[in-house]
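We did not get these values from a lab; they are worked out from the coordinates using the rules stated. These figures come from a predicted structure and were not determined experimentally. Cβ atoms are built from the backbone, for glycine too; each structure is taken alone.
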Structure I
Amino acid sequence: MLYSAYELTHAAMTPWRAGAKAAAQFYASPFNPLSYTLAGRSMVAGAALFERMTRRYGKPDWNISHKTGAGETLPVHTKTLRQSPWMTLTGFERPDDAPAPKVLLVAPLSGHYATLLRGTVEGFLPDHDVAVTEWHDARTVPLGVGDFGLHDYIDEVRATLRFMGPQTHVIAVCQPGPAVLAAAALMAEDDDPCTPQSLCIMGSPIDARRSPTIPNKLAQEHPLSWFENTVISTVPFPHAGAMRRVYPGFVQLASFVQMNKDRHADAHKAFFNHLVAGDGDSADRHRAFYDEYLSVMDLTETFYLETLHEVFQEHHLARGIMRHHGRRVDVSALRDMALMTVEGENDDISGIGQTQAAHDLCVNIPAAMRVDYVQPDVGHYGVFSGARFRRDIQPRIASFIRQHDGRR
């Protein structure tokens, strides 16, 4: 019922959005004397704000470019490297064909599209051959394809690593950390030559018992049945994934916004004021951020509940009791994979120590092959995007990759 109510509400707002667009065009027209008044600009700003707050945001484009030696800016083209019903492996054409370290960027499957890592890709692309996992929106996957859970995710990571081949460096951002570490451990135990050359885990709940944050505490306060009965809904028609049970993206987005509601409210007030004042640059920055932030996708019920249970409630990997298709995951099998962890000092999603826990689990990786870095003055998103990522974090990861590239 929740999903159907959301769809009906969105449909009911359609004529109102159309009216808001028409009003904005009317009051912004240079032939309308009111467009030069405070009242007219306020009407345009109000209509624009209403339209943006009631629309549905689709999957964003990557929109990555590079500068040539002549100073010309050219688009970076994407290419599909591998595809399954649940994930597309996307590669990026580099400005030159010179050999470069292979980097697999494993994006989170936690509500937002992989394009949230646009800044991460831009940081590594000039000097690395980058591929990123783009997970598919569960509401677009037909029910007949089958289910998808946490251990199917691990299987996808392993299959992708085999496709990428030996000497691949992996960067796991946030949610995929435990799954990627488990996949690497299974491959190492099998003496798989495609075991990652190095693994960098960023802002991830390897052990969510450490420095618990608001989301961690919420996961502990309620039994699994509460989440199943409260946030799980059924995809309605006419979506391709109709009748699939999912954790809707709009529900997760609501929880994200609630965590920092005052900050988001202030941002939208500022957006209104920028439009009234004619500050187009500031308004464009607001649009760029929220076009990405408000683009959300659904997760399958199985993946959401298994992740909640194994990672955030029972801490299977951290306690050494995770089993993958009946097989125990032995992280101590990792011996010659370099390991780096990155955390943000002010991370309110994955608290300090949660990612560092990977070092305590990987007891057989030599100390010379480990790096632990905590970035001061950044929150969760600052770990993989923004000015401090470009200035402080990305160069350290790039140096770590160069140090271990070709070592095995």
Structure II
Amino acid sequence: MNQETSGTFLGAKAKYSTEITAGITTFLTMAYIIFVNADILSVTGMDKTGLITVTCLVSGLVTIATGLITNSPIAMAPGMGLNGFFAYTLVLNQKISWQVALGIVFLSGIIFLLLTVTGLRKKIVTAIPKELLSAIAVGIGVFIAFMGLQKLGLVIDDEATLVKSGALTKTVLIGLTGLLTMVVLEIKKIKGSLMIGIFFATILAIIFGEAALPGKVISLQTNIGEIFGKLDITGALKISLTAPIFTMLFIDLFDTIGSLLGLTQQIQMIDKEARLPNLNKLFAIDATASVFGAVCGTSTTTTYIESASGIAGGGRTGLTSVVTGVLFILAILFIPIFAVVPSFATAPALIMVGLFMMKNIVNIDFKDLEIGFPSFIIILMIALSYSISTGLAFGFLSYSLIKIFKGKIKEMKPALWVINILCILFFVL
């Protein structure tokens, strides 16, 4: 190893050049949230510029905290799906003000934190069989790859069959070129293959007129005061809002468990019993992030499965997260530059991540239907329902039902019953 680029980060061995490249890759892969989160939440009447700023601020600070406190290459940001629930279900459909909706996010985060402090969240995770943990990683891999194919435009909507292959347009071909670049570089074991592929695709997009150079480099407009500290906690404490609070809680609970376990399987942060030593710390940061995000003015903040792109690029320590977080903070000033990278240029990275996470499938014995069927359901439903939480709920319930029918109730840990109750409540609410 090159002495100038290798050393330790918070006591762990780290190759600095690799970790920095991995952090940049994670940022580029999930930077879409800066604009998508603002687009979704702005339909509620919240200031869009303020939302862009808050998304960068919250994602940056929380991801840096994750790196420094847990020394893991995991990034956090306002969650997709949860922001849609916030905007379209709570505000537009149920006519709840966005200020009260932020109060709901705040309260669900507080409950999350209490579950973490009491150790209940960790007990829930330790009750999950290690084969199902591998299924979660595979399911998330398929989910991420599917997201990548959609962002690339290679898979599109269809009224008759739900999805179909898209036309080989100029943008799709540019994205596929980026994907081929990543594959070739991976075969040659060249570090930073995903980031190089993203940059190469972006350059091609600019050359062929599918992306434009920024009109300006720095933007100082933030408007953070329009939404910062505007949450209405008192208004969220109504009995009638209990269901929305717990619905948000359950979605975040299963999404976080699924994402963290999938990612930690990928980076082999787990011990010989397939358990994660820093799990409680990661859960605590995740819960605190939701509370902090609500105060700042955004929907529930959670663990991002796109972190797998940096992990695939060699990220193994918290330095990766710190780099990602710093870039989010800098993005507040340099949004015009980061906005140049099109989604079809980052999409190939998601497809590659899906490929890397598929390796966990060898840990599942599909001949044993007692574990094979629930694993299959988890993989299938995470991808096809477009929801990690839904896939986990179906998988956990099917696993428990099989145990019950086979008369093996004694093999089920007490926390697994808590999981089943949460799964049922998730579907009911």
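With mean count of other Cβ atoms within 10 Å over residues 75-82 derived from the coordinates and found to be 13.4, which of I, II does the value describe? Please list the in-between numbers first.
Values: I: 13.4; II: 27.2.
Comparing all candidates, it corresponds to I.
Between I, II, which one scores greatest on Cα Rg over 2.2 N^0.38 Å?
Structure I comes out on top.
Tell me which structure, out of I, II, gives 19 once relative contact order in percent (Cα under 8 Å, 6 or more apart) is calculated.
I
Work out the source of -12000 here, i.e. which of I, II gives that when helix-only ellipticity at 222 nm (-39500 (n - 2.57) for each DSSP H run of 4 or more, over all residues; to 500) is computed.
Details: I: -12000; II: -21000.
Derived from the structure labelled I.
If you work out mean count of other Cβ atoms within 10 Å over residues 179-186 for I, II, which one comes out largest?
I
Given that distance in nm of label points 7 Å out along Cα→Cβ at positions 283 and 363, derived from a single structure, equals 1.9, which label among I, II identifies that structure?
Among I, II, the structure yielding 1.9 for distance in nm of label points 7 Å out along Cα→Cβ at positions 283 and 363 is II.
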